[in-house]
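Participant: Each structure below is given as structure tokens.
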Structure P
Amino acid sequence: MGAATEQQKIYLTGADCFILALELHNKHAGITGNTCRYVLEAAGRLDAKQIEDHINSQTALQELSSFKLGRSMIFGLPYWKPGAGKRILVEEWNSDAFIPDGILERNLSHEGAQLFTFDIVHRSEHKSVLIFSWNHLILDSQGAALLLGKVVTGSPIGSLKTDEKRDKWTIGGMIKGYKVTRFVKRSARKPLTGDYSSTGTNYVKQQIACLSFNEAETKTIDLNVLSSGSKFGPSAYLLTCCAQEMKQLMLQKQMDVSNFWVPVPSNRRKKGAKGPLLGNHLTFLFYRLAGEKIASTSACVADINDQMIRQMRKKMPDYYEALLKIVKRVPLVLYYSRIKKPQGKSISSFLFTLADDHPAELEQIQGIEVENAWSFPPNIYPPGITFAFMRFKGLLRVMILSYHEVLNAGEMELFKNGLRQRLLAGKQN
């Protein structure tokens, strides 16, 4: 099709452009893009045709399926432009695998034919799993849950148009960008730990592990959060447990342990907001976890609390959001070189996210109870290890994403069990 009109263009957010630059990181590593997944495990067998017919009745999804990336000039703003929509297929699988390899290794790149897919996996016990996969460029986890809720309930999706503006460079924005850039450089100074790969291959194979906690176990962990001194929610305690397990892994692999540097995403939507669906509305907090403090749960939690408070007082999340808007115009290759510069080969020591609670409107599909749900973020390689936490019906769920080049199957099992024990043990660990 021809050039998009101004009315047709949907401009990327600052966080979208950051994720777009990470596509280069994925391409260099030979992995399957910035792919996220939302997995709904139903207690019965799902009707794929009913879901497919509803999806294809939605103009917004037809439009989303046709999106192509555009940029008008070298320093122009990147935007989505709609193309000719085509029928969206819901692929069916017969497998007892949690996520079949054919889905797990599917590449949903902005350069490819698909930005999102729907799959239904039929299991032998007459149960089905609905898997929504999407490139992180188009949706964050909250937007994906909102969209999936409309698909599951048969509700109209409406317009994808956002209020994202053509942000201009301003003196105030440049000053904010300079301040947060200086802060990030100090936070990410060497020595840092972040490359755990034991191979030099250009092809990596992803693997995932899931932890479910029952009501009693969830209450135990919630009490551990309080007794650890974690402020403003459970993040400081959960992040500490992940760092401790990472350190244990490295010692087992006879690797040097220094400091961990972890950027943690922060949702910029208003609490309870039902839109916009499209785009990533995120900023980041940055934590430097000193190697000598990680061994003590209370010391590490206190350090994370202090770093969080300092960053909030200095408005670093606001400043970083302003920086993301400024650099939207920077050419992609230059943008990527700046992202990976602090860590060199790896963009962080590991990745960590605390997702929103599973929404109530996704507790049934076609009148069938949803027995479990999982929200998987992308897993950037290197570092190639991502931790994600969420709640399903109030119960804690943990998702660990890695690659066989970082953890083999046996190491992943030990790692998963170690993290479970650590979360439940509290300050004793």
Structure Q
Amino acid sequence: MAKISGNIFKHTGILISWLAISAGASYSYNSYIFNYIKTESTSTSRDFFLRLGFYFGILMISIPLSLLFDKYGNSGRFINKITGARIKTDDFLTRAQQVKSGQAQFYIFFLIAAIGNWWIFDSLGGNFNSWYRKYGQYYTSLRSSDENARIKAIKRLSSYHEDSVMKLIANRINQGSPREILMSVWLSGKNSLTHHEIISAIKKRSTDRDLKLKNASILALARLTENPPIDTVRFIEEELKKYLSTGKVPPESLIFAAAFLRTSEFLNIYRDFFKLKDDRLKVILTYAMVWIRGMTPEQLSKTVRQLKYNLKKGSNRLKCMTTVAMAFLSENLDDESLAILRREFEAKSSEFKCSPEIFSLHPEGAKEDTINITRLSIRGFTYPAHGNVRYRERVLRVLALNRDDSMIPWFKRMAENDNLGKYLKNLAKQAAKRKTGNNQIVDW
């Protein structure tokens, strides 16, 4: 290490002045940049370089503080080393040990001082660094001229449910760019941001002239409303009737909005929409009917009739979704339904597989917000929905849920049917042996 001449590192007055000036300058600098970053900065890159000043200030404070410790708490060993001062001893090993231990103690104290000063100045700034990592960098991005950066920031901030963040998102719904508004509405519904200002802003957007934004707002409202008020129900009902009166297929977001409200008010409209020739729509409608809460016996009867019609006249895709629906309404299926299911199981045309029904709830169709409507859980029963499943297996599952003594011969006959594969024969055998009572599901 190069020797440094002079007594600058030994002069207490200089070290104290250095310490005081550095502390005052750091406090002033930090106060300014922290406020600037919180209220004005538009670039995270600029924030990075400004925040380097904070760490430089910590360095400039910790050095004189450590030198003072070395002088008064370490016998000046480190200062003597760097200034080349001779240690008063003729023993080489003693001198080496003094120098080595002195440097180690200095560096340890310097590290402690740096950490302590970081904590003190960060606390004086209102825990700025932790705030910046969690929120600040995204607040800066929201002031950026880059729309993609602003939307990325909104996505991140929407995962926090703090009051200040939700007010900020409500402000974006009211005053952002068209795409910012659309993304903010979608994220509010996706992340259940139930703040009253957000809900109020979304309600205003639900009547927007932009159909994409309007439908996204209606869907968001449905996702945010646990007990929908009658005016919300009537509003969505009127929107659905507009499409029904013209014979047009409604947007999927509108059908899902109605489904998420889970009200029987929409049942007749759902049944009317089945008249349209659109398999994708009919699959969602089947899900929507199953998802209704508190149906009357008459409404349940109407639903079962529609499901039976789906099995008789529907496409393979619709039949697959109908078996899922029937599994959840198994307690309400009549003898005719079970007879149809048995015929479906035995029919040669039933040799096909069912795929999961996955739909995007993202207003732009992205896969970051999807719903698998063949993976539902009602009354403690979860329907498997991963990968392709044999249609016959789905049919057999519904029949197994309704098994009674009168059906045992049929299950036994299917278990011995050589026209079926070994897998299905084994399932039928399990169904025939299943005990009744609380265990209502066959362990496939």
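What follows draws every value from the coordinates through simple rules; no lab data is involved. Source: prediction; values computed, not measured. Cβ atoms are built from the backbone, for glycine too; each structure is taken alone.
Participant: Comparing Rg/Rh (Cα atoms, Kirkwood Rh) across P, Q, which structure shows the greatest value? Please report the intermediate quantities before stating the final value.
Facilitator: On the way: P: 0.95; Q: 1.27.
Greatest value across P, Q: structure Q.
Participant: Of the structures labelled P, Q, which one yields 1.00 when FRET efficiency 1/(1 + (r/R0)^6) of positions 41 and 369 (r between Cβ atoms, R0 = 35 Å, to 0.05) is computed from its coordinates? Mind showing how you got there, number by number?
Facilitator: Details: P: 1.00; Q: 0.70.
For FRET efficiency 1/(1 + (r/R0)^6) of positions 41 and 369 (r between Cβ atoms, R0 = 35 Å, to 0.05), the value 1.00 is produced by structure P.
Participant: Given a value of -11500 for helix-only ellipticity at 222 nm (-39500 (n - 2.57) for each DSSP H run of 4 or more, over all residues; to 500), point me to the structure among P, Q it was derived from.
Facilitator: P
Participant: For structures P, Q, calculate relative contact order in percent (Cα under 8 Å, 6 or more apart) and state which one comes out highest. Mind showing how you got there, number by number?
Facilitator: Details: P: 26; Q: 8.
That would be structure P.
Participant: Out of P, Q, which structure matches 5.6 when distance in nm of label points 7 Å out along Cα→Cβ at positions 57 and 257 is calculated? Mind dumping the intermediate values first?
Facilitator: On the way: P: 5.6; Q: 5.0.
Answer for the origin of the read-out: P.
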